[in-house]
Structure I
Amino acid sequence: MINVLKGWKLKKTDSCSMMKKVMVSIISVIGGIVFSAIIIAITGNDPIDVCSQIFSGAFGSTYGLSETVAKSIPLMLTSLGVSLAFRMQLWNIGAEGQFFMGAFGASWAALSFPNMPAYELLPLMMIAGFIAGGLWSMVAAIPKAFLNINETITTLLLNYIAILWVQYLVFGPWKDPKGKNFPVSATFSKSATLTSFGNTDINIGLFIGIGIAVLMFIVLKYSRWGYEIRVSGGNKSTAIYAGMNYVRNILIVMFISGGIAGIAGMVEVSGVIHKLQQNISPGYGYTAVIIALLARLSPLGIVIVSFFMGGLFVGGYNLQTSGFSLSMVLMFQGAILLFVLGSEILLKYKLVRKEA
């Protein structure tokens, strides 16, 4: 119990309805936008003009809308990976690094077997991306499982190693000799590229993401393993007392979590960039944390929120063409995350009258 006002108190609740979770998420977004608008006004800019430019850039044209959908694909996949770990109270903040390692694994397959037919090469690239991302997350999962070392710090620091590893490759052994001295790998063969729709960057990775979201929803809600994850995330002692293998579940969940983020890296280099380069992510893995929390770890909710965040990315690029800095968009993201984290108290407590 926490006293807040005379005659009132905050009482911890054991459950929370889905409607309340949705309403709190909406209020969090609105709060983040209002907070950002106040800061924009303080800097001497018109917040309505800034918000309208973001909205029109993301949703005001066919091109903007297609780019929003394209940006939502890697956001969706990395968020799904993060949310799986969060379900078990495993704070995987390393989706950015797992994304890069997935891109590395997929690029290795594409560059090693350029003449392989697409129906063999693309699955190989996806498997390689999944394994690379999963193994990278295991670097943090094993110390967590056996030594209880904080996975928040280890996964975060591993991001920088993965990013620098990719930079080393494109500046060194994988640098394309025909690339006019740019730090990029050789362009992938046609069989190593995912099918796109028309002249847009939307590719079949969209259906991969939606398919994983549906599969996660079914497994987490209706399978025994999904039940073990929910119980383990709620109370470690209860899970162990019930005979659940907590250590094994940590390793499996973290591997799959990193593997899904690795698939996001594969989809990006195969479906959009068609080569490996140093700047393959504008922060997809970090934004995934915001999306997962905003969607309340719901796989189907992540699909929707990813589209919203994709629009924020695209609208931010449009804002930059008008003379604003990228920090304006990052401020929006940070403010939304701040309000999402602060709104947790509304889900865990309710305001009640004190008894006489």
Structure II
Amino acid sequence: MGFSSLPRVPLAHLPTPLEEMSALGKAINVRPRLFIKRDDCTGLMLGGNKTRKLEFSMADALSKGADVIITSGAVQSNHVRQAAAASAKLGLEFHAVLGDPLAETNYTPSEVYTATGNALLNGLLNAKIYRERDDEDAAEAKILALEEVLRSSGRNPYCIPLGASDGIGSMAYAECARELVVQWAELNIRPSHIVLGTGSAGTQAGLLVGLRAIGLDTKVIGISVSEPSHIKREKVRRIIFQLEEYWKGNPPKITDADIVVMDDFVGDGYAIPSRLGTDAMRLLAKTEGILLDPVYTGKAMAGFLALLKDGELANGRDIVFLHTGGAPAFFAYPELLEVKEE
């Protein structure tokens, strides 16, 4: 196997747990055994999947002598919160450009939306925050201007892309595939499918490359949380190309059929809670005592449940749901608690 020799700095609590969801399986009456990979338990200011990626991104920053980290995301970005925490741990100044994805939608968030959850933690972490409109071009222009100002003052900034989803950060999930295989052997299981929420697409790309490098045909299904599936598939493919740049030897062959993304559970848009997502959050809480969030993992779990009921997962084996974290964002949506089950 030709995994990378990229530098890595320890930030995450690894390996994260792999737990069986027997209570959920019983509640929904499905045949396959269900498991959850708890990447919400990576540590670093309430954890999440970005902590794995930041082990590689931050190591690259340090190797290049960076003293300032710059990145971007949404108001309730899990990535920004974890990047701010990693910067604090490593003694680096941290700047982030944030957009509000709800600003021009019909969804009216709670009055605490921009002041609690990840946004509150960013303040605790002493992050320097710049607000921009929710537009990737505007954020990129702000980042470039900020980088220029910092360099002119004698600083050495390092820019981490959205979600740390490039060839460097996404290598973390190729490594996660190896971690999973060890856990599967310990539990004597061989899952047919892994399901996860797909946003910036690096987690899905890295996991897919890692599994194929090991020689496993486990199907990876991404549940889009924001964009149409064809856009997500293009993002996954682009990151796979970037991963190949850092691969030792010949990278595994990834076909178009390998890149599976469903866009049926986005709802009204990114960061806008959906009824199915909220129902999925309630179900997992009351059966397994596990907290999901309304932006990513709630919608991903809604897709997971639908596939178990009506889709190909019904005939699968030892299905794994990858919990990518996001717990702090839940508290930015207190209005969800007012939504009662029928």
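Since every read-out is calculated from the coordinates, none of them should be taken as a lab result. Fair warning: this is a prediction, and the values are worked out from it, not measured in the lab. Cβ atoms are built from the backbone, for glycine too; each structure is taken alone.
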With distance in nm of label points 7 Å out along Cα→Cβ at positions 31 and 151 coming out at 5.9, pick the structure among I, II it was computed from. II
Mean count of other Cβ atoms within 10 Å over residues 255-262 was computed and gave 29.2; which structure, I, II, did it come from? I
Comparing distance in nm of label points 7 Å out along Cα→Cβ at positions 47 and 191 across I, II, which is largest? I
From I, II, which structure was helix-only ellipticity at 222 nm (-39500 (n - 2.57) for each DSSP H run of 4 or more, over all residues; to 500) = -23500 calculated on? I
Figure out for me which of the structures I, II the number 36 belongs to, where relative contact order in percent (Cα under 8 Å, 6 or more apart) was derived from the coordinates. I
Say we calculate Rg/Rh (Cα atoms, Kirkwood Rh), for residues 95-222 alone for every structure; which of I, II gives the highest result? II
Upon calculation of distance in nm of label points 7 Å out along Cα→Cβ at positions 39 and 263 from the atomic coordinates, which of the structures I, II produces 3.4? I
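By the measure distance in nm of label points 7 Å out along Cα→Cβ at positions 103 and 135, tell me the structure among I, II with the highest figure.
Sorting by distance in nm of label points 7 Å out along Cα→Cβ at positions 103 and 135 in descending order puts I first.
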Structure responsible for 32, 60, 8, 0, with P(r) over Cα pairs in 20 Å bins from 0, in percent calculated and labels I, II on offer: II
